[in-house]
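Structures are listed in the sections that come next.
Since every read-out is calculated from the coordinates, none of them should be taken as a lab result. Only a predicted model underlies this, so the values are computations on that prediction, with no experimental measurement involved. Cβ atoms are built from the backbone, for glycine too; each structure is taken alone.
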Structure 1
Amino acid sequence: MQKLFRIVADKDIENQKRQRDYTYIDREVENKLDGRGQTKSTEVKTYEILEIYGEQVQRLIEKDDRPLDGKDAAKEEVKIQKIIDKRKNESQEERKKREQKEEKEREDGRKFVREISDAYNFKLVGTELVGGREAWVIDGEPRPEFEPHMKESKFLSKFHGRVWIDKDDLQLAKMDIEAIDTVSIGWVLARIHKGTRVMLEQTRVNEEVWLPRHLTFKLDARVALLKGYKIDGDQTYRDYKKFRTSSKIVGMGEVKEK
């Protein structure tokens, strides 16, 4: 089981890399809750995810499922143009530093994902269909003897969950993760409380990659022991389109090279 999860972890890292080759739409719903768990307010934002000189950038296109008004839309265009100008005028030294930083972040991500495969005892509990495809259903509980090698990994013992692994592709099709204890983060003593939960579903795109389709979360947290946050959210991802490496961004548009 440990070997299987190392394979799945490596595939997920490759998926994250390939996701940068795609543009898509991300619709985010955030509900703020009161002490009884009832919704106080709801905010809905929809973003177009663009690829600009190798960097993924969010452009807000809707609020509460309505297109932005002229003023807000113009602000978004200015923001995107600034990013384009910055990348176009980037020196070789600046580009090298940025790429080195990005590679370090990716390597840290690879190390963390692989630590996950060592941090849990896994148990096969059955098979189910996910998106019409057969998947193994596997539960994971923290291993008491696990010794983290990264500071981020010390939080893994505070979570447990269930994952669904696509049988044919050995890819993560779905996961359901829950905090089983309070997690303290950083010098400001931010705390994520027991019961915080994240659920993710992925889908096969272009017969080459597995990418997020639906994410839900329920967050119970407190920052600096003062302000509490009770939030649940829902994110849907759609309209994945592969960004053509033969395309060139010119000003606010995209021109295909012949």
Structure 2
Amino acid sequence: MITTDVENYPGFPNGVTGPEMMDLFRQQAERFGTELRYEEVTRVDFSSHPHRVYVGEIEYQSKAVIISTGASAKWLGLETEKEFSGFGVSACATCDGFFFRGKIVAVVGGGDTAMEEASYLTRHCSKVYVIHRRDEFRASKIMRDRVLSNPKVEVMWNSVVDDILGEREPVKKVTGVRLKDTRTGAHRELHLDGVFIAIGHKPNSDLFKGVLEMDDVGYLKHKPDSTATNIPGVFVAGDVADHYYRQAVSAAGTGCMAAIDAERWLESQG
């Protein structure tokens, strides 16, 4: 819903905006009789059957539940980061890298995710800055070496993004960043066309803490070759369980898998 243009989803040869795609998904679901409720679940109770899902004091009961709450990119917390999101600021190089062909961009971060984003962007961009707050990457050696040996990459060590610079009129776009040196406090500006925030993702799974099995980061676990969780009748799909691919098309695929798993489980229950 916060993606401006989606270019890599099958069936849309000319691309589609994120909100338009979601509206098409909604229409298709409603065509098959789906009832949609735009509410925020506040707690769940999977301790007995049927399962219970609560919106405040309102209780919904269900024989099967599919969780697809997704994951949220971690952001720097700058106001300009929000302002230019979708207009030069992104958290997904594989989603948006194509739009920066031949341009100059920056990747913020120092882990494996940042290294992957930077390496991918060198395929499209003329230059890629990697901005890292320390003087050493925390990424794995193979990923570090790949980035540091790439002639298109320049690392800005001991630096944090203090602000994102851009134009508002006639077209909103990023024009650069203001960096702060973490050792001296000195500021400098970098002129560039895009900023990719790669400091990690947080799965939207707080609701299920102490209820469903999850890894140390919070991604929900599921059984091998299945979308089933540790609770019978509860299934998981999409980015809340996927820390690796994080693409709309792969999330949709696991949605299909969860639907099939849920249907077969319901049939087995009579």
From the coordinates of one of 1, 2, helix-only ellipticity at 222 nm (-39500 (n - 2.57) for each DSSP H run of 4 or more, over all residues; to 500) came out at -9000; that one is structure 1
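Which structure, out of 1, 2, was Rg and Dmax of the Cα atoms in Å calculated from, if the result is 20.4, 59?
Answer by label: 1.
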Output 0.30 (FRET efficiency 1/(1 + (r/R0)^6) of positions 154 and 210 (r between Cβ atoms, R0 = 25 Å, to 0.05), calculated) maps, among 1, 2, to structure 1
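Comparing distance in nm of label points 7 Å out along Cα→Cβ at positions 66 and 90 across structures 1, 2, which is largest? Could you put the intermediate results ahead of the total?
Values: 1: 3.7; 2: 2.8.
Largest calculated value belongs to 1.
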FRET efficiency 1/(1 + (r/R0)^6) of positions 106 and 194 (r between Cβ atoms, R0 = 30 Å, to 0.05) was computed and gave 0.45; which structure, 1, 2, did it come from? 1
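5.6 is what came out when distance in nm of label points 7 Å out along Cα→Cβ at positions 50 and 178 was calculated for one structure; which of 1, 2 is it?
Values: 1: 4.2; 2: 5.6.
It traces back to 2.
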